[in-house]
Structure 1
Amino acid sequence: MADTKPIEKTYLSVPYEQREAAKAAGALWDKKAKAWFAIGTEVPDGLTQFLQVNRVEPSREDPHTGFGKFLRDNGAQLQGLPDMDGKWHRIALVGDGKETNASYRGFLDGVPNGQFKNFKGDDVPLQWTDTGDALTSEEKQRLVAEAAQNRENRENERAKNQEATAKRAFGIWTNLKSWATPENCPYLARKNVRGYGVKVADDGRMVVPLRDETGRIWSLQFVGEDKIYLKDGRKDGLYHTIDPNKALEKDREKDNALTVIIAEGYATGADVHKATSLPTFIAFDGDNLVTTAKAVREKYPTANILIAADDDHHLPNRNPPLPNKGLKCAQRAAEVVGGKVLAPGFTPAEKDRRATDWNDLKQLRGEKGLLTALRGSFAQMQREHACGKGKDKDQSKGMGRQLERSR
């Protein structure tokens with residue numbers, strides 16, 4: 001696959017009253033960033049006056065700096081300056097490492113202000129307000145352009161690092177000679193699952209490739225006691241495919257004939273595939289379910305999509321309570337692509353044993369118990385969509401037949 005170099009942009013600080021002059025000189029408007037820019041790093045002479053280095057620096061503290069200090073003082077692990085575009089941005093807490101337990105948003109309209117939510121703390125967001133006066137139009141334009149340029153630089157650097165990691169991943173994957181099996185991979189033996197298109201590293205860890213819709217490898221996941229990825233690798237919208245019978249190739253052109261499953265982790269995906277014989281995609285975690293589902297839907301527009309959900313039933317019982325992430329992410333992914341959720345139903349005793357996914361259910365009930373539970377979950381899904389009509393109803397029948405035929 002040929003490398004694609006992103007278009008470089010130079011953002012400009014254009015006062016509102018000079019927008020027509022900037023446009024006539026070649027400036028373009030970025031709707032998402034709400035800022036003017038020039039293509040490339042060589043700016044035409046007519047636009048040099050709008051370069052940020054040529055604008056008068058205000059005496060006030062940059063609101064991004066003040067808001068960033070506020071976020072760090074309240075436990076956010078912020079790298080660089082915060083985005084202040086009015087949208088919520090996920091962020092990790094110090095010592096946590098997961099961008100799932102906090103978020104922030106900042107505003108530059110009027111007097112700069114922002115909010116910070118710590119999902120492990122109080123329900124009410126913390127509020128920050130700049131101590132200065134309201135921004136002038138020119139100050140706001142300069143700050144918006146500056147923030148857009150910082151985002152552009154970060155994205156370009158991230159794309160560059162991801163490209164380098166993709167080349168490294170391909171080299172590592174190619175040089176791994178052994179396919180992973182329960183005999184040579186402790187993880188597969190512990191989970192009691194087969195190896196489908198995964199390899200084993202010299203230290204016994206399972207190695208799973210992260211591929212895009214063309215099959216290109218962008219990164220690798222190493223699975224042992226922990227799950228880690230290559231540094232700076234891409235993950236959004238990538239997946240691993242389990243389809244040893246090549247059903248994706250055989251049924252792709254048949255309208256409504258293809259049913260696929262998307263699961264979070266490898267063990268769950270391997271188990272539901274073995275139980276159903278349906279093509280299965282591994283999204284790697286709940287945060288990647290939506291983008292993976294979108295990628296699968298784009299590649300297989302008429303497929304029936306089932307999301308094999310995790311049930312993080314323990315999270316709502318925490319103090320403070322957290323959302324059931326597994327179910328929430330699965331439901332959101334299903335809604336985005338018009339799919340259905342297959343959720344495991346655990347008994348109180350199984351919940352006490354910390355069972356949260358389909359592999360846990362298989363370990364407790366056996367393979368026959370897994371298939372029975374999958375059919376039961378599907379029947380429950382059918383009841384919940386009993387009022388569905390037309391294509392939705394036909395799809396449910398088709399999926400039901402596929403599960404009934406499963407071994």
Structure 2
Amino acid sequence: MTSHNPSAPHKPRPLDHITVVSLEHAIAAPFCTRQLADLGARVIKVERPGVGDFARAYDQRAHGQSSHFVWVNRSKESLALDLKDPQHLHVLKALLAKADVLVQNLAPGAAARMGLDAATLMAAQPRLIVCDISGYGNDGPYRDKKAYDLLIQSEAGYLSVTGTPEQPSKSGNSIADIAAGMYAYTNILSALLLRDKTGQGSHIDVSMLEALSEWMGFPMYYAMDGASPPPRTGAAHATIYPYGPFQAGDGATVMLGLQNEREWVQFCQHVLLQPELATDARFDSNARRNTHRVALQHIILDSFAELTAAQVIERLDVAHIANARMNSMAEVWAHPQLQARARWTSVGSPAGPMPALLPPGKQSSFDYRMDDIPSVGQHTEAILQELGLTLPPL
């Protein structure tokens with residue numbers, strides 16, 4: 001694991017000159033703004049005094065801190081404000097007057113009630129970029145519905161195609177929040193580029209439903225015009241076979257995937273050691289293999305029963321068949337490829353140093369910002385001094 005020194009000089013980063021103010025909680029908005037911080041932006045996270053972002057209390061698995069919060073809140077400044085108090089709201093508006101971007105994922109209508117809607121803010125500050133993140137968007141019949149990650153997975157049809165035939169399954173991570181956070185992030189980057197050309201800010205309205213629906217493009221087109229949707233097939237592919245998990249003789253699971261007929265021939269010859277199967281009428285095209293997947297599954301499992309997972313993978317590698325181990329979280333922490341590419345560093349936190357993955361994408365031009373995870377209100381006094389303002393003790 002590489003060490004991180006936040007005081008060390010760094011090459012200029014793409015967003016070093018950008019200030020982001022975020023009225024954020026949970027995952028979608030914090031994931032967006034953390035990525036802006038990774039690129040050098042100054043991100044000021046506005047939190048409730050005392051308790052802060054409610055995601056801080058989701059669990060205590062990361063050295064006594066919330067696993068969710070540690071993941072998406074490094075490199076930020078925490079400003080504790082009670083936005084129901086006019087003096088505190090004044091501080092926020094003074095801060096926004098100097099900001100480049102406002103990100104918010106408050107309850108529907110909450111920002112507007114405080115005069116923090118895009119129309120009001122941009123009338124006074126045309127260069128400001130305002131990004132609203134919500135479950136369903138700023139208009140439409142679902143606008144005011146509460147929207148949590150699982151609920152959006154359901155509304156976007158994700159659950160209908162994920163799981164087993166008997167039981168739909170949610171994603172093991174917050175996929176709807178992540179999708180919305182990614183589209184907010186890329187929209188903000190686009191708005192910054194556009195502002196450089198036009199001098200004008202933008203209002204961005206990102207919904208979790210629209211973000212995850214975009215990611216559902218394949219199953220939606222597969223089922224268009226009333227056609228049957230992809231079936232729920234657990235970890236196996238719904239329409240390509242063999243493609244998914246297979247157990248070896250030592251009880252470990254190997255994931256493998258075939259994409260074309262050339263690979264099918266290689267698989268029969270070098271993995272199953274049954275070259276005659278390549279021309280078996282039940283299996284000589286993907287459509288027929290998919291139709292007869294139960295029979296083919298028995299053949300594959302019988303062959304793998306004589307081998308360890310390592311031996312299966314060795315045969316798959318010789319045949320140039322895509323494969324992977326089904327790693328546990330502990331195995332991902334220790335993944336040799338992440339170690340070899342020096343993808344781990346550490347960041348500070350209220351509980352001391354925390355391991356952190358560098359953002360995806362090795363950069364030759366700059367180093368990602370990897371600064372501390374803040375405590376609630378850690379930077380309040382410094383920000384107030386910067387603005388030349390004071391508040392009664394919080």
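Every number in this text was worked out from the coordinates using simple rules, so none of it is lab data. Small disclaimer: the values here were computed from a predicted structure and weren't measured.
Comparing relative contact order in percent (Cα under 8 Å, 6 or more apart) across 1, 2, which is largest?
On the way: 1: 9; 2: 21.
Evaluating relative contact order in percent (Cα under 8 Å, 6 or more apart) on every structure, the highest lands on 2.
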*asked:* Tell me which structure, out of 1, 2, gives 1.21 once Rg/Rh (Cα atoms, Kirkwood Rh), for residues 293-356 alone is calculated.
replied: 2
*Can you tell which of 1, 2 yields -9500 when helix-only ellipticity at 222 nm (-39500 (n - 2.57) for each DSSP H run of 4 or more, over all residues; to 500) is derived from it?*
2
